[in-house]
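Listed after this line are the structures, all set down as C-alpha cells.
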Structure 1
Amino acid sequence: MSLLRNLLRRGGPATPSDAHMALDIGTEYAKALVFEYEDGGSALVTGVGRKRQGLAHMQSGTVADIPAVVKNCRSALDDAEAMSGRRAEKVVIGIAGELVKGFTTSRTVERRRPESSVTHSELEHLLEGIEADAAAEAQRTITWETGLSNVDVRLVQASVASAGIDGYAVSNPVGFQGRHLRISVFNAYAPLVHLGALESVVEQLGLQLIKVVAEPYAVARSIAGEQLGQSGALFVDVGGGTTDVALVRSGSVEGTRMFALGGRAFTKSLADRLDTSFEDAERIKLAHAGGRELEDADEVAQIIAEDIAVWAAGVELVLEEFGQEGLLPGRIELCGGGAALPEIRAALEADGFATGLPFARRPLVSMMEPDSVTEIGDDTGLLVDQQDVTPMALAFQAVEAAGPQEPLDAALARVLKGMRV
C-alpha cells in the first residue's frame, strides 16, 4: 500500500486532491484523519486511521525514533486514505511535549500624537517588539529547563490574541485614533530538534505541511470564541506521554503548558507494582477505565489513585502559574485517552483540588466529546470519544488556515517574514 501510494504521489495527476490530512503523532497512537473542506468554513472527516506506537518510538510526546514513527504514521495514513477513497496532499500536524511553550505577550505603547490615525507601519513596529520579547522569553525558559546553553529554539506558531485602543477592544487598530495602543500575541516555541523531527516525518511521508500547531492550542481553539465568550475555560488533554493544559480567557488562548505525565506512566506503574508485562497492565488499565470486573480490582484502584494524586499535583502547578495573571475560569474541559480513567475527573472535582488556586468559584468539570469540536463533521462514525478530540481539533486548524486571514494576523505574518523567525 505504501509503495503504491508513493508511486501515485510521484506520478499522479498535477491537480491537487481536495482531501487533506490531520496527523496527531501521539505517544501511544499515531492518528490520521482524512477530511474534505465544505461550504461555509467547515470540513467532513471521510477516513480514519490509527497505529499503535512502540514503547521506544515516542518519549513524553516527542519523537524518539524517526524511521519507526514514519512507518507507524504511514500505516495510519494509508488506512485513512483507503477508507476515504481520497489521496491527501497536505497535512496539519500537532506538536506536544514539556518543552513546547505557549504564552501570550502583551505590549502597550503611549502614542505621542493620539489625534493621528494608527498606521500600518506603527502597528508592525509594535508587533516586531512583541515578537522580539517573546523569542527572548522562550529562549530563556527552554534554556533554563534543559540546563543547556544555546538551545536552538524555533517559533511554532503565532497569532494575534487581542488589540485595543484606550481600553476599547478593536479587531484592527489601523485607522483609529487614541493614545494607548495595546496588542497581545500568542506564540508557541519548541526546541529545533523536536520541531525538526516532526518536519522530517512529514517530509518522509511525502506530504505538504500546512502548519504545525501546539496541540493544547488546537483543542482550546476548536470550541473557543463565542461558545466561551468572556467566561473562558481550562482545557486539559491527558495523552499517552504528556498532559497538555490550555488557558482561555476573554475569548482567546492566553497560554499553554505541558508536563510529562500521562496514560503510559499509569500503565508502567501498574506493570511494576503488579509485576506484569506492559501489555497486560494496559489491558488492566483499560478494563478499570471501562468499569469491567478485575481480579485485583481493589489493588488496581489503589495504584491508579496514588498515581492520579501525583498527576493532579502537576495540574495544580500549571494552574498556579496561570493564576498569577488573574482569576482562573470556573470551567475545566477534559479530553484525551487518559481522561477515560474515572479518577482523573474525580481528582479535579475533589474538595481539596481548588483550595489555594485563584478560582472565583469551584470549577465545573466536563468531558469533551467529538461533537464539541465546531465545524468538523464525521462521515465515518468512528470518532466517538475523548481521544478523538485532538485530531479533530487539528482538522479545525486546517479549516481556519484555509479561511480569509484577519488583518492583524496578516500584519504579524509580514513582520515574522521580515524577522526570519
Structure 2
Amino acid sequence: MKELIKRAKKFLVGGVNSPVRSFLYVGGEPLIIKEGKGCRLIDVEDKEYLDYICSWGAIIHGHANEFIENKVAEALKKGNNFGLTTEIEIELAEMICNSIKSIEKIRFVNSGTEATMSAIRLARAYTKRDIIIKFEGCYHGHADHFLSKGGSGLATFDIPLSPGVPKEIVQNTITLPYNDIQNLEETFEKLKDKIACAIIEPIAGNMGVVLPDLDFLKRLRKLCRENGSLLIFDEVITGFRVSSNGAQGLFNIEPDITCLGKIIGGGFPIGAYGGKEEIMNMIAPLGPVYQAGTLAGNPIVMTAGKAALELITNFTYDYLNRLAEKLEKGIYDAANDSKIEILINRKGSMFSLFFSNKPVKNFNDVRNSKYDYYKKVFWYLLKKGILLPPSPFESMFLTTKHTDVEIERTIEVFYEAFSGLKNE
C-alpha cells in the first residue's frame, strides 16, 4: 500500500483524482481499493471493509451487481461508443421522464457538474437574466460560477472561492444561507426581475445531510414563480436515492429544471438535466442554447443506468429505509450509553453523523459540530473494517446488499468507539 501511495503521489495530483479521496480531513493515508463486491470493498492488501461511502451515493444495488454487469457485458460486444443516437438512451430517457413528472424532456451529459452548468446556462437564456442564487453548503460541481463564497452583506455579489475563477464570473452569483426564509425574501424583494434562477439541493448532501424546512422550499418555489425566475433542483444525489421521483416527489414541490447523476448511471460516469418541454426546447438543435458532448448518451452508461433503474422497486426503498432506521436507532443508543451528544440527519438511505446537541439546519450549524470526534470515530471504525466517508461533510449511504448482519455489526462497533470517547 505505501509503495502504491508513493507512486500515486508522484504521478497524480495529491495522489488522487478527487480531493476527498486523499483522506486529508481525517489525516493519515488514503485507501487504495482493488475490488468491490456487494456492500464491501477490498483494498490492495486484501483487507475488507464494510462500505458506507457507496461511491458517494452512486451505488444503490451494491458493487459488481451481477444483473448490471451482465447487461453491460452484452452491450460491450456491440461497441462502446458510436457518437450517434441509440435505442438504449431513448429507453433510459423514457424511464426517467415517466418516473419524475417535472421532467418532460431530458438531455444526458457526462457528470453532475456538466448537468448543473448546463442548467444554469439554459435558465439564463430562457429568462434573459444573469443573476443566480445558490445556497451555502450546497455543492453543484466545480464550474466557475459555483465556486464562490458569500459577499459581506445581504444580496451582495459573491467573490471567488478558488484561484483561477475571475471575479467577473461570480459577480452575478448570490449565496444565501440554507433554510433562511427571511434572507430569501429580502433578496427577491431587492432584485425582483433580475434573478434568472435559484439552484438548490432539496436535501443537502454535501455538507453532510442537512434537511430542508418544508416551508423554506415552498417559499422558494413560490418566489421563483412570482418573479419569473426558474427553480433548479440539484438531485444528483437524491434522484432515485430517496424515492423513484426524487426529493421533489417526497416534498410534492416541482422544480422547473432537475439535475440528475450518480444512480442513473448504474455506477458509470453520467449526468442529466431535464424539465418542461418549453424550457428544454431552448437547447440546440431546437433552440439557441448550445451544449454538446462526444460521449453524452454513451450506450454502455445508458445500459448500466437502465439496468439500475429496472432493479428499483417500491420494496427497494422500504428495505433501505428499514435498515437505515435500524442503524440510526442503534447509533443513537450507543451514543446515549456513553453519554456522547450526537445528531443524525437522515432521509431514507442517506444520512450523516454530527457531534452536536443542537439541530443542524445550515452550514453554520455544520461548522459548529465537534469534528475531532468524527475523526476519532472514523479511524476506530476503519481499523475494525467499517468504512465511513473520510470527511464529516459527506453523506453516508446504504445499498440493497447491506443486511441486518452488517447493520448489527456496525452498531456494535459504534458502541466500542463511543465508549472510547467517553473514557478520554
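Readers should treat all values here as calculations from the given coordinates under stated rules, not as data from a laboratory. The structure presented is a predicted model; accordingly, all values stated were derived computationally and were not measured. Cβ atoms are built from the backbone, for glycine too; each structure is taken alone.
Things to note:
- Value 16.8, calculated as mean count of other Cβ atoms within 10 Å over residues 202-209, assigned to which of 1, 2: 1
- Which entry (1, 2) yields the derived value 0.80 for FRET efficiency 1/(1 + (r/R0)^6) of positions 138 and 282 (r between Cβ atoms, R0 = 30 Å, to 0.05): 2
- Value 76, 61, 45, calculated as Cα extents along the principal axes in Å, assigned to which of 1, 2: 1
- Ranking 1, 2 by FRET efficiency 1/(1 + (r/R0)^6) of positions 258 and 370 (r between Cβ atoms, R0 = 35 Å, to 0.05), the structure that comes out highest: 1
- Label whose coordinates, when distance in nm of label points 7 Å out along Cα→Cβ at positions 114 and 146 is calculated, return 1.4 (choices 1, 2): 2
- Label whose coordinates, when relative contact order in percent (Cα under 8 Å, 6 or more apart) is calculated, return 22 (choices 1, 2): 2
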